[in-house]
1. So if we calculate distance in nm of label points 7 Å out along Cα→Cβ at positions 18 and 202 for every structure here (I, II), which label has the highest result?
2. When log10 I(q)/I(0) by the Debye sum over Cα atoms at q = 0.07, 0.16 Å⁻¹ is computed for each of I, II, which one produces -0.33, -1.30?
3. Say we calculate percent of Cα pairs over 21 Å apart, for residues 66-161 alone for every structure; which of I, II gives the highest result?
4. Kindly point out which one of I, II the value -13000 was derived from, the read-out being helix-only ellipticity at 222 nm (-39500 (n - 2.57) for each DSSP H run of 4 or more, over all residues; to 500).
5. Can you say which of I, II returns 28 when relative contact order in percent (Cα under 8 Å, 6 or more apart) is computed?
6. For mean count of other Cβ atoms within 10 Å over residues 50-57, which structure out of I, II has the highest calculated value?
7. Just checking, which of I, II has the largest value of distance in nm of label points 7 Å out along Cα→Cβ at positions 90 and 138?
8. With mean projected area of the Cα convex hull in nm², for residues 114-217 alone as the yardstick, tell me which of I, II scores highest.
Structure I
Amino acid sequence: MTLKPAQYLLRIDDLCPTVRAESWAQWQALIADFDLKPILAVVPDNRDPELEVSPPDAAFWERMRALEAAGAEIGLHGYRHLCVSRGRSLIDLHRTSEFAGVPAETQRAWIGEGLGILRGHGLNPKIWVAPRHGFDAETIRALLGEGITLLSDGFTRVPFLRRAMTWIPQQLWAPVEKSSGLWTICVHPNTAGEAEIAALRGFLARHATQFTSVDRVLFDSAPTALTLAERFQAVCALRRRKLSHAVGPIRRLGHLRSSNSP
């Protein structure tokens, strides 16, 4: 059943000790001001140079523990965030990923080690968040083998069951008013600027009571297999997203050409 009125989840990706400090401080303030219970997608052993933005924060893991204790959901955000595999993902959005196409044994090892790192820092990760939406059937088998039965992905408007996993959809990268359904807004502190933070703060001022948590979603609904109508809607939404990815570089190239014209 589609939720009415719409409900929203906030997901914050690419969290690790070297996350951009100034931006992350603003997101933490937003969480506190509106008593949000977001999904915090944490990279266990970051090796991605693009995520090494600020000096390592010695208090990072303590902050994660405090946020989890306040109701946030800790997500296992891959392993090292090195997206160099070209396997096809179950969410066919990007050409490269960290997990899709990687041998099953390696995936099992990465997931086991990643969970061990987060648990070693006193966290209790319960949900999978794939870097670049990249994961395949072997990823899911590895997650199930470790007792992880939740993932944050998919372009539906409702949570659903697939491959013995509960999928909590993630379809937005900025706040958008919706009339019904469950909508996860994904943000990246390393790249989000003042305008993005201000836009979400303004949206929260109007819709704070519609923001929910993973626990609340699971309590309020019993995910089932998707109906044909929801599957069709999700396919269309994914195609629109892929088209926007394809059109974006073309528009930027056109802008550069016109800027360089005599």
Structure II
Amino acid sequence: MTSYVPLSLTDLSIAAALVLLNGAISFAYRLRLEKSLALASLRMIVQLAAVALVLRFIFQQVSPLWTIGFAAVMATGALAEIIMRQQYRLKAWVPLLLSASPAFLSGLATTLLALAVIQPSPWYAPRFLLPILGMLAGNTLSGVALVLDTLTSTAERERAIIEARLALGATRLEAFQDILRQAMRTGLMPVLNSMAAAGIVALPGMMTGQILAGIDPVEAAKYQILIMFLIAGATAIAVLTSGLVIVHFITDDRHRLRLDFLVKSKS
């Protein structure tokens, strides 16, 4: 297999022309997305360049402290992203963290499982741990954000139905049973769609990257299958856990609905 082909700034500039095309379409049809496209593109370039430089440094150190430190930064970013995506947020910061943390914790657990299978040396090798953790935590982030937003929005919309069930003697979990089920289906849908489309409709990112780097396609497919299974498991755990946590925090010990614990986002 041939090695990867390095890209020059000229190559990236040619690709960037497509973003200019998006801006032209937005201007022609008055979509008013030109500024958003420009800012998003600039932010992406700055973030990826900064992360690339940091990762290059961390890869050279091969230190557990640097690896754990960068993982902590990833965790903070993941939790903040989940919280910002909510239409209704919990007022207290402790419940906020507890409801959002399953995304990162399940990603971390399944990352350790992946490392046990791959068996890199040392086990904390940042070249293996950080990319896998990023993929798993990123996918569970989407699932948790969806399940939390669906739960809180539906609870606000169907408040009368939930309170009627509670008044008839249902427990908090019984009253939220249908809503929790629908929220979990919503949270798991992206990963199910990704698994169904992988290989036929699209080549997943990890497999594509390995093939471009010169890895044999069969070996790249094995790694992708491993990651997809881990993503599915991590997302299921995170979606279930975060759903149960949010139900607990918007009800009290007397099984009463407490939507006063929620505040509507200003965005």
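Derivation of every value follows stated rules applied to the coordinates shown; laboratory data play no part. In this text, all values refer to a predicted model and were calculated from it rather than measured experimentally. Cβ atoms are built from the backbone, for glycine too; each structure is taken alone.
1. I
2. On the way: I: -0.24, -1.33; II: -0.33, -1.30.
It traces back to II.
3. Working: I: 30; II: 39.
Structure II comes out on top.
4. On the way: I: -13000; II: -25500.
It must be structure I, since only it matches.
5. Working: I: 24; II: 28.
Traced to structure II.
6. Numbers: I: 14.8; II: 11.9.
Greatest value across I, II: structure I.
7. Details: I: 1.5; II: 2.7.
Result for distance in nm of label points 7 Å out along Cα→Cβ at positions 90 and 138 over I, II: largest is II.
8. Values: I: 7.9; II: 9.5.
When mean projected area of the Cα convex hull in nm², for residues 114-217 alone is computed for each of I, II, structure II gives the biggest number.
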